[in-house]
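So, here's a batch of structures to check.
Taken together, the values in this text are just the output of simple stated rules run on the coordinates, not laboratory data. Keep in mind that this is a model prediction, so the values were computed, not measured. Cβ atoms are built from the backbone, for glycine too; each structure is taken alone.
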Structure 1
Amino acid sequence: MIKDELIQKIKNANAAYSSGMPYLTDVEYDELWQQLHSLDPYNKVLYHTARDPKLGQNIHPHLYKIKGTHKAFNQKDLIPYLQRFGSRTLILEPKYDGCAAVLYRQQEGHYKLILEGDGSAGRDITHHLKKMILTFFPLAINSVELIIRCEDWKDSYGSNPRNTVAGWLARKELPHSITIVPHNKSLTSIKYTYDGNIENFSELLLSLHNKWKATYPIDGIMIKVKDSKLRLTSDTHPDVYQWSLAWKPPIQTAETIVTDIEWNVSRKGRIIPTVIYEPVELCNTINSRATGNNAQWIRDRKLVRGAKIIVGKAGEIIPKIISVNSSAPYPSLIPEQCPVCGMGLLMQDKHLICTGNKCLPQLIKSLHYFYSDKGMDLKSIGEHMIADLIDNPLLYKILIDKPWALLSPEEFKIKTMIVNIWGEKRTSTYIHNLKELNNTKNLCHFISALGKPGLAYKTALKIYHALKGHNVKSYIPSKAIKNFVDTFLLVNQVSSQINFTFLPVPQPPKMIYCITGTLTNPRNEMISYLEKYQWQISNQISKFVNILIVGDEPGRIKITKAKELNIKTISESELLNNLTKEI
């Protein structure tokens, strides 16, 4: 569908909605919205569902312009907002499914109610106030939503709360009462600080959505910056609020029954539950398994076989259990012994932890992570090969305390044992790969290989630069910094004990760049080439990006965002011709 056709379809839908005769559902409207947003993310028809106020009657201007808000339909859409505001206190509120308006308090207790309209002016519906329920004490100016609360809803009203409200407001008299709720400082809002885990954040949003929809007609969650001063300073676009975001992926829930709980050992020794339930269909997929988070979570909810649960799914995120009815009289499914090694379990924080050092799955997974491409990237060492090694009591004793021993087999006197277990051919391949690896990794690779929470390589590198006094312009969780400092002391000791040469930790990037479109040279080759000049790739356009490299058929969103942030754009040929010069 071409852009002009999309614009016209949305304009027609907006006009019908503002006239009280809507014909599209929210899902249908959002599909059109996303298509146009991908082509022109700041097109004005995306942010106000209203016809041209000049064509209507009884139109009144707003004292202050009302702007639209960006929408997030999946986890990827959340990332730019969280990168910008995640370190600040956020407010989470229901995204009410009704009609937006502004309530003005006038003298002697009188009020004026004007629909949002096009953000500059809207239809005066003050005459409807006599049949509306006010749920808060108004300020001088109040951004509000006009809704039909769930307890007041009747099936005879229709199938879409938003469209029903729009239809009622277009009449001379309201057929039934409408409730007025505030957009800001709602009694249901909560404060939140992002912890860097987008899965946890998505699960919280899904849980809040399930909770709030029992009281209010909602079609998502509003995410807002709490600090009013930051709202003002970040409010840089004439049509769209930058400090707020509407989270509204496809959301479905279903009731089902627990049939079992499966317990597995993580590489940290935690005993992780997976809840098995009777299959249900959510967002066009059949689901029968969901994470149980941790043992304390299972215990608090008395989750047993036969318990009724509500499972929810939002877009692409994995299914989540959002409520439990634990009335079933079955015994607890929480184990008393490690399901793998049979050793005793200890409750630590919220998790069951295997108390036995002999828990082989834990050690196998930890060692495999250390040598995988997420860690030191020593080729040809898989989990089955590691399992063969730790079957040997002497190797087990060494590797459980010193997982890095395989980087220096001669110093730890384990080469002969490795040959006896793997054989000459496999060992020869391993030694060859080890030589190839030597002098290709730095201490931050080593730190990330140890698998401490929050210490992926790029994060470890940022923390290293920050501790060295460099200006690192991105959010770093405090827990990750503490883990880095604790681990760095160990790494300095280890590096002097093994025959393995580490590269110097690279300097902070001189330039952060993003790529859009198809390049003449393979993308990976371009990234490797630019690394030699201390350039760092960013997958998203943000205020930290210095240059956007533009190839053939570039993405409109990145081009638009770069213009908005005044980021320099350059073609591939211009880049290569001027790379050694100051750009």
Structure 2
Amino acid sequence: MTSTPNATRSLLPGNAAVSPDLLAFFLMFVASFITYLGLSDHPFIDFDDLRIIVNRIDTYDGLTLENLHTIIFRDHPREEPLIVRDISYLINAEIFGPLTPFGYLAGNLLLHVAASFLTYRLFLVLYPCKFWPATFTALLFALHPIHVESVAWISSRKDPLYACFFLAAFLSYHDFVATSKQTPLLVSYLLFVLSLFSKSSAIAFFPLVISYRLLLHPAKPWKMNELFYLVTIALSTLLFVHWYHWELTAFGVFTKQGVPLLKHAPGQWFLLNVEAITFYLMKLCYPVDFSIFYDEPTPTTLFNNLPLLWISVTLTAVIGFMIIKLWQRPDKRLLFLTTWFIITLAPYLNLAGVNIFVADRYCYLASIAVLAAAAIGFSTLTNRCLAIMTHRCHYLNQAFIASAIILCAVLSLSSINTIKIWESTETLWTNALRVAPSRLNPYAGLAKTLLSTYETIPNKIDALSTLHKAKKVATVAYERYCKNDSCPPAMASILIMLGKINYYEGNLTTAERHLKKALAFDEDNITALHVYGYVLTGQGRYNEAERLVMEIEHAADPKKNKRLLADIRNQLRPLLAAKHPPHRTSTTIQDQ
């Protein structure tokens, strides 16, 4: 297998010549820029953006050694210790300012363009000199709406970032295989480590390079430096998994007793994942109705949609049969693309029981295989038709080019519509509720957004209208999930919101009832206790409220509950000192 095409070749009419790589990058950049132009005025959204960036603004206030030390050793936001991602945010903030959403979104877009170009280079590694199919693959990758979440959501920078390092590490390893030089191995390892600390899904790198080596270069002799490289990659992966598990356990995501390999029964796990794979293939082929949450697949819906289940099982059987047939062929490149799809998707197959069964961002790197296969099929069909219909070659060639342009335009328009979902927190959760009405998360997300809007909006009439909307959304969730006045633990956040809403409306008895239900699941829930303190004060139960506030101040984490403690100090304690019920239409409760 040879490497990439010549550095320059004639691609324009007459004697004009242009580098294929430069032309491909130009097409990807322009197409992506036009498609994602709508991101320019998007704000931070209350879906991790606030707690990862806005609430950590002191970490991104300058490119200093102290901030680097904080990011690397001390402060890992949310449950993910993504050091390289956070350093990229720090660099971003240094250039554009820490509270400029456009800067972060522009960074995401540039990373996406870079990942698209590396996809182009990957295709040329597999199919040398196939410039137009490589460019077509990269354009499909750049414009496909399944990748909008990874670009338009600031907190999803980890996806294009880890993909860039992952692809670059793989291409460096290919350079070693092609040239046997030592330097590409060292570069590949360093890029792999950067990919790991950008997103944990880079653990798929080791099995992928092994698959590439065995399938596409089985005759090449193994050398000591290559074996040392592979052993180092494997050990680094195991050490990273151990460290990552320790971090998540310390954060409280995993229990100290360890995490079972499969949280669900093997049969259920298998069916969930064949439905997940079917979901991704369907979204790649028919890109509509994208969201941050989907109703299916989940364990409770496995047998609710039997047609989908049968299609999923049948498709899995077809993929298995296709793998067997491809294995029998001398050319193993399509087989490698199949393994690429499976291996890069494997970290998302719910091995650790994270209970997010499908997400658009999960398919970011895996989609390359499907899009490359589509481009190969398109190119093969074109060549065969041109060979058969030589007398109509000119017109047929134009027809195929026009079809490719139309497909890219359709994907671009679909992405533009999908980008509108991320215009604000409210549009994000409204869309999620439309696409996944039976999931609890969209109700909680939309109710929280509306309630936050109420607490900040200056116009009293608009504020009351927003509060009414928040109550309506939360009440629908309550009626759906709480039966016979008994609620599942997952309803705790909505119960707290209902308590706060009823407090604002002056329904203190109803607010207390909802808060007690939330506290029944976790009696130390700081947020619920905080709202309950206001309710007790509103009822004139000052002694109880004082004791509760003292408990909160003793139990709250000064760093995690900074805003909540400030609210107690600035609003709740003065009310208790004056023994005066708060004016609920003007007093808002600022949570963490």
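Given a value of -9500 for helix-only ellipticity at 222 nm (-39500 (n - 2.57) for each DSSP H run of 4 or more, over all residues; to 500), point me to the structure among 1, 2 it was derived from.
Working: 1: -9500; 2: -21000.
Matching structure: 1.
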Source structure (of 1, 2) for mean count of other Cβ atoms within 10 Å over residues 423-430, computed value 13.4: 1
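Matching task: -0.64 is the computed value of log10 I(q)/I(0) by the Debye sum over Cα atoms at q = 0.08 Å⁻¹. Pick the structure from 1, 2. Each step should come with its number before you reach the end.
Working: 1: -0.74; 2: -0.64.
Value -0.64 for log10 I(q)/I(0) by the Debye sum over Cα atoms at q = 0.08 Å⁻¹ corresponds to 2 out of 1, 2.
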For Kirkwood radius over Cα pairs in Å, for residues 215-278 alone, the calculated result is 15.5, so let me know which of 1, 2 that is. 2
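Once distance in nm of label points 7 Å out along Cα→Cβ at positions 23 and 87 is calculated for every structure in 1, 2, which label goes with the largest value?
Going through 1, 2 one by one, distance in nm of label points 7 Å out along Cα→Cβ at positions 23 and 87 peaks for structure 1.
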